[in-house]
Structure 1
Amino acid sequence: MFSGSMVAIVTPMTADGALDWSAWDRLLEFHVQEGSDGIVVAGTTGESPVLSAAEIEELTRRAVARCRDKLKVIVGAGFHATDATVARTRSLSGLGVDGVMLVTPYYNKPPQEGLYRHFMAAADASAAPIILYNVPSRTAVDLLPSTVARLARHPRIVAIKEATASLSRGREILSACPPEFVLLSGDDATAIDLMGVGARGVISVSANVAPRKMHEACSAALSGDLTGARAIDANLQPLHKDLFVEANPIPVKWAVARMGLIGNAIRLPLVELATAHHETVLRAMRAAGVTLEDQAA
């Protein structure tokens with residue numbers, strides 16, 4: 001159901017902070033043409049905390065209209081309150097998406113039983129398959145494999161984006177869950193290695209910048225050619241690292257702007273990439289073979 005390179009797509013904005021709809025259409029078409037296997041709308045990289053419910057809905061409607069039958073469209077609907085997560089899931093899952101991604105409730109640090117009840121309530125309300133999202137470095141809560149196994153019994157909870165960068169955690173999830181349950185990497189730097197132990201793909205930040213190569217690396221890994229996948233990924237490793245020189249999505253939005261696909265705009269409390277980091281990100285882009293706007297001519 002979900003596999004390959006799925007991009008955690010950035011949300012383009014104008015200088016005054018409004019959403020840039022022409023750039024959104026351009027980005028969607030770019031990923032269709034470059035071979036991305038899916039897009040995740042309104043994830044962390046899409047600045048979900050600063051998007052309104054109406055904005056997320058419109059981004060999703062446009063993505064479904066443009067990308068249906070070309071790549072998977074997944075939308076982030078997670079929130080730190082269960083009732084709001086349920087309401088968002090019910091609304092967004094009815095827009096024709098292929099899946100809904102739900103991050104663990106952040107800041108309030110629920111125990112495992114609270115996480116279980118939270119996700120079950122959202123899954124009960126969903127019209128689309130659910131991808132769990134575990135990213136303890138951001139949320140201050142860790143969804144443990146034993147809880148994932150309990151949740152995997154729900155017919156609509158079909159996958160997890162696991163962003164701990166731990167191969168042992170990946171193996172534990174796969175061992176605890178039914179064979180049809182899908183493990184996806186949430187960490188670009190270790191994604192190929194995780195696919196080597198059974199993950200089916202990655203939800204990627206780097207794919208915003210190098211979508212074709214991320215797709216090719218994932219395709220090689222999924223076909224069993226880990227040597228070939230690692231050879232492609234070797235040139236992407238600087239990108240995986242340096243797109244996090246400041247908080248995501250600050251560097252990746254700057255990088256995509258340098259490609260001429262969007263303007264260099266981001267919403268507070270995030271700010272534009274510090275000048276001191278520009279050359280670092282540019283070196284990583286060049287290592288990955290990315291064409292910059294001033295090279296395109």
Structure 2
Amino acid sequence: MGKRISIVITTLGGSALKKTILAINNNSIIPDEIILSLPLDKKNCCDDLLHIGHNVKIIYCPEMSQVSQRIYGFQEAIGDYVMQLDEDVLLDQDCIRNLLNGFKEKGIKSSFAPTLYTNDKFSYYQRPKNSILLKLWYLILNGSKGYQQGKVTKAGTNIGIDSFKDSCKYIEAEWAAGGCVLHQKENLILNNYFPFKGKAYCEDLIHTNILRNQGIKIYISTEARCKVLPPEKISSYKFSEFKRFISADLTARKYYVRKTKRSMLRMYIYYFVLCLRYFLERLLK
């Protein structure tokens with residue numbers, strides 16, 4: 001019997017789920033189960049999705065929380081390999097196969113994430129254009145190390161990997177976006193590591209930091225790809241939305257910065273500039 005694969009999708013029953021499931025079941029390797037983890041108050045809202053594939057399963061978590069729902073799904077998963085997936089992430093046809101291949105090369109004490117792209121030409125994390133201002137910005141955030149792909153700065157901000165421009169097959173990183181990560185079942189974190197309510201800002205940084213502290217290496221596969229929506233511009237937020245975002249994001253990032261002994265001063269400079277940019281862009285609209 002071959003190794004079994006489970007995919008856990010935390011969801012509130014969004015409209016994107018059908019496309020996501022169809023993309024999964026169009027893969028060259030089809031998982032044994034796709035677990036939709038919903039909160040109890042969303043009961044029966046996704047029952048129609050059970051007919052999309054024989055491997056779709058719905059479970060209900062007592063708590064409405066992205067991290068709690070995911071852990072609940074992890075606990076129910078039968079797979080030897082378990083993927084966490086966001087409801088609006090579309091896997092390319094060979095994404096699962098390419099992620100699985102990573103374990104053969106790097107060993108079981110690893111977790112693998114794919115390259116994220118917004119269309120066939122653009123990586124979700126595009127390398128910034130080289131300029132004096134950007135060099136100064138990353139000097140403030142990360143000291144003399146500056147801009148480093150796949151790293152977390154001294155300010156606790158994450159830098160993505162533009163693997164469209166990288167020939168390396170697997171890139172070791174300090175963090176991986178929580179939208180799609182494949183784990184060995186024995187490496188799963190099964191306790192709730194996110195101590196805040198509401199949307200789980202920075203949880204991917206907190207999660208991968210725990211994994212790395214347990215000796216699990218994080219790799220980005222440049223051959224495994226999945227499509228995501230372009231990043232939302234913060235300037236599109238109404239002031240009330242921006243205020244809620246800053247409050248929640250700052251609270252979670254402060255927790256992460258303290259845990260990892262990074263620089264609170266650099267972090268506050270980051271948020272000052274973020275707020276300044278928001279107001280300037282709103283004024284210029």
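Have a look at 1, 2 and say which one yields -0.72, -1.16 for log10 I(q)/I(0) by the Debye sum over Cα atoms at q = 0.12, 0.15 Å⁻¹, as calculated. Only one of 1, 2 returns -0.72, -1.16 for log10 I(q)/I(0) by the Debye sum over Cα atoms at q = 0.12, 0.15 Å⁻¹, namely 1.
When mean count of other Cβ atoms within 10 Å over residues 71-78 is calculated for each of the structures 1, 2, the largest result comes from 1. So if we calculate FRET efficiency 1/(1 + (r/R0)^6) of positions 23 and 215 (r between Cβ atoms, R0 = 30 Å, to 0.05) for every structure here (1, 2), which label has the highest result? Greatest value across 1, 2: structure 1. In this comparison of 1, 2, the computed figure 23.2 for mean count of other Cβ atoms within 10 Å over residues 175-182 is attributed to 2.
Computed from the coordinates by the stated procedures, all read-outs in this text should not be read as laboratory data. Worth saying up front: this structure is predicted, and the values here are computed from it rather than measured. Cβ atoms are built from the backbone, for glycine too; each structure is taken alone.
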